[in-house]
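Nothing in this text is a laboratory measurement; each read-out follows from the coordinates by a stated rule. Here the structure is a predicted model, which is why all the values come from computation and not from measurement. Cβ atoms are built from the backbone, for glycine too; each structure is taken alone.
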Structure I
Amino acid sequence: MTVSVSKNRSLQNRAVLGVSMMLLGLALYPISDAFLKHLMGTYTIYQTTFLRALTRLIPLLVAVSLQGQVRQVFVTQRYGLHAIRLCVNLVYTYCFMVTFSYASLTTIYTLSYTSPFFMIVLSALMLKESVGREKWLAVAAGLVGVLVAMRPGSGVFEVVALLILFATFLGALNKILMRRLASTEHSLAIAIYPNIVMILAMSPFLITCWQSMPWQDWGFFFIVGLLTAGGQYAIAQSLRFAPASTLAPIDYSSFFWVVALDFLWWAKTPDIYTITGAAIIVGSNLYILYRTRREQAVSTAAA
């Protein structure tokens, strides 16, 4: 009996640690995005994107050197799939970087919560996964939330919102391709290659648009790299201590961070349309998660 109680406490402590790590990781990403948005008020998209990729790459290369497995990390037989994924990631990242110049963090994050909807569609088309009627209805409800948040007819913002949705679609496609690569490729390679491609793609533009930077801004860019690397590490570690089904609903804690950052940094508050749209989108996503858990439980019981 004592052994059983001790084991349950140990599992509970690991779950708490996992949730805490996930909350930390999800806090670091919006903070790094806030620094980026601030820097983009001074520097071009090309320079900002280049330095973002560079400062992300440095911690990853340090991780490779510490592991001492350079060949195991970089050798691959799936050049074609890597190439497709890297092209998708390049366009997806660039589109999101453009939106930072025009939309608030709250708006960008709200519309990017549609990623699970695109994941369902792409999983059905590319991975031939079965999708029930209830999930399709949840997707439809989520799209209503998107329309509320977008406020059709609002002019320029409508174009920016469509760009965010397009980038989110590419982000979902990127995740599907990553899922395929993860079965054979090293996780560090999957993280490193996009940053190398981004650096190479942005470099030609720097010839005409590079702006000299004070040491303070160099420091800000390295903070972005460290925050992003820290966020990646915290989220990866959280999955070691708690199951993904426990951590999934926590994804939306980032909404509170972006609202706070928009208010504290740029004195912007979300309007009722954005909040209502976000509530509908998040609610639809949580229902999809609920249905997925039920389907997994039924499948496990049948097995």
Structure II
Amino acid sequence: MSVSLSANEAADAPVENREPTWLGLTTEGWLRILMPLAIGVIALGAWEWAVRVNEVPSYILPGPIEIGRTLVRDWGSLQVSLWITLQITFAALFVAAVLGLALAVLFAQSRVIELSLFPYAVILQVTPIVAIAPLIIIWVDDIRIALLICAWIVAFFPILSNTTLGLNSADHNLQDLFRLYRASRWQVLRRLRLPTAMPYFLGGLRISGGLALIGAIVAEFVAGTGGRASGLAYRILEAGYQLQIPRMFAALVMVSLTGIAIFLAMTLVSHLALRHWHESAMKERR
């Protein structure tokens, strides 16, 4: 009696998932969460221990506990500055996403336009924003718009570059099939090239989220003004001038946590958009 299964029987046979789960996460999933947390706790503990043992003054290097207390104490003013920085960051990211996608589609429709304009996008990307920001702030009367332009310049190129690459990565055999069925250029774009470019666009969006925050912070540093544009960078400068080093570190912690939150949010958006159809986001079937 043969005990071997046919190909169809083997495909239909249920396969037991041997990967243990706890609270919906596998062992690898928990390691991804717990190991970075453990390293962070150890690093913060070593930092606090070194500051206390060596009796380092707070105006030189405050410990994590003092930074946390300062963050709680000054939360009222810092959260207002955080909101201003977030407004500039997300506005710049939105404009970069819209213009980057539109220009990438235009590049995909005309090779001549791509060859003509793409080098200028590269020049815009490689020019340091620190060198451009003072000129933009001088030329633009509204400081908010000037900061928005600076943040947009930093966030624009990854979306344009990734989306252009995705649109040009559509399977040539499928493109030939579309031509065989006499599909219009709009149908090829909508049904083949845009779905192919979607993971690339979302990857660029994930990169640009953090870059938009960096651009907003750098522009605020260059602007160096309070009042209408008192973002987190201004609070850092203000704390440095007044030698309130714990407050400076508290603002830096807020910037770092904001960048992490933006990256995680963009990762979640990418996962939700791709999880049902793209291999990069689909869970492995066991």
(Q) If you rank structures I, II by distance in nm of label points 7 Å out along Cα→Cβ at positions 45 and 253, which sits at the top with the largest value? (A) I
Q: Can you spot which of I, II the value 2.5 was calculated from, given it is distance in nm of label points 7 Å out along Cα→Cβ at positions 205 and 277?
A: I
**Q.** relative contact order in percent (Cα under 8 Å, 6 or more apart) derived as 43 - corresponding label from I, II
**A.** I
(Q) When log10 I(q)/I(0) by the Debye sum over Cα atoms at q = 0.11, 0.14, 0.16 Å⁻¹ is computed for each of I, II, which one produces -0.76, -1.24, -1.59? (A) I
Q: Work out which structure the value -25000 belongs to, where helix-only ellipticity at 222 nm (-39500 (n - 2.57) for each DSSP H run of 4 or more, over all residues; to 500) was derived from one of I, II.
A: II
